[in-house]
Structure 1
Amino acid sequence: MSELVRFFAVTALGVILDLAIAFALHQWAGVPLWLAAAAGFCIAAGANYVIHQTWSFRSGPLSVKRAGLYAVVALVTLAVRVAIVALLDRAQPGAWPLAVLVAGAGGSFCVNFVLSKWVVFAPEGERS
């Protein structure tokens with residue numbers, strides 16, 4: 001199984017967790033959509049890092065250095081996610097919140113894979 005397929009599988013499970021948390025916070029707790037998206041993302045990102053380190057990229061044992069790099073990548077990815085969600089929600093306030101969350105997740109997936117592969121989990125000598 002390729003890295004991309006493993007990354008996608010882990011990320012898909014993470015996105016399900018992420019979106020479920022975000023949607024529940026927004027629908028049932030009245031949290032603004034952008035903030036709910038950020039909360040869901042952060043919770044899922046922690047779980048994703050551990051699984052990506054050990055399975056997706058098979059980078060050996062957990063590493064504090066890689067965890068730090070992943071945190072930076074997660075912040076960039078989160079910024080992309082929140083920007084997409086905020087822009088779409090502003091364009092159509094209150095309409096299709098789940099679709100808006102999914103669009104944000106799709107955009108952030110692309111950013112996350114590229115940065116994870118070439119920055120976080122690249123072999124030491126190959127980091128960009």
Structure 2
Amino acid sequence: MTLPAQLALRVADLGLALGLLPVMEVASRMVGPRSLVRALRQLGRRAPARDAAGRAWLQRVLGAVDRRLPGGERCYRRVLCEIALDAGAAVEPLRLGLDGTGALRGGHAWLGDARGREHPYEVELSL
């Protein structure tokens with residue numbers, strides 16, 4: 001892929017992240033995980049399949065925009081967007097880990113096996 005084409009795709013990803021992350025915030029508060037993930041998977045299956053570098057770029061862009069939204073970053077919002085924007089992510093299981101400490105935001109959301117910590121959460125759900 002040529003450099004201008006790569007640049008155009010990266011700019012497009014930034015635009016998608018800017019538009020989609022706030023929508024995911026609202027959707028995640030109004031629709032249950034099972035229904036929302038099912039709908040996003042249908043959308044994501046039609047999205048481009050990204051290689052490892054493209055997926056890493058998408059994750060960085062989503063993270064950069066997500067951190068700047070009101071209320072701070074939310075891993076659940078990011079993985080929902082990733083499911084909608086990447087065909088590979090659309091077929092991976094969404095995992096929700098809950099921490100039993102009762103802390104606000106005492107959990108994590110991730111795709112596949114990328115838990116982000118060595119030990120399992122007290123409760124782990126898979127969609």
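Quick note: the coordinates plus some simple rules give every number you see, no bench work behind them. Note that the structure is predicted; figures quoted are calculated from it, not measured. Cβ atoms are built from the backbone, for glycine too; each structure is taken alone.
Work out the source of -25500 here, i.e. which of 1, 2 gives that when helix-only ellipticity at 222 nm (-39500 (n - 2.57) for each DSSP H run of 4 or more, over all residues; to 500) is computed.
Working: 1: -25500; 2: -18000.
Among 1, 2, the structure yielding -25500 for helix-only ellipticity at 222 nm (-39500 (n - 2.57) for each DSSP H run of 4 or more, over all residues; to 500) is 1.
As an exercise: volume of the Cα convex hull per residue in Å³, calculated from one structure in 1, 2, equals 108. Which structure is it? Can you show the working numbers first?
Working: 1: 90; 2: 108.
Going through each structure in turn, the value belongs to 2.
Please compute distance in nm of label points 7 Å out along Cα→Cβ at positions 29 and 77 for structures 1, 2 and give me the label with the greatest value. Could the numbers behind the result be given before it?
Numbers: 1: 2.1; 2: 0.9.
Largest calculated value belongs to 1.
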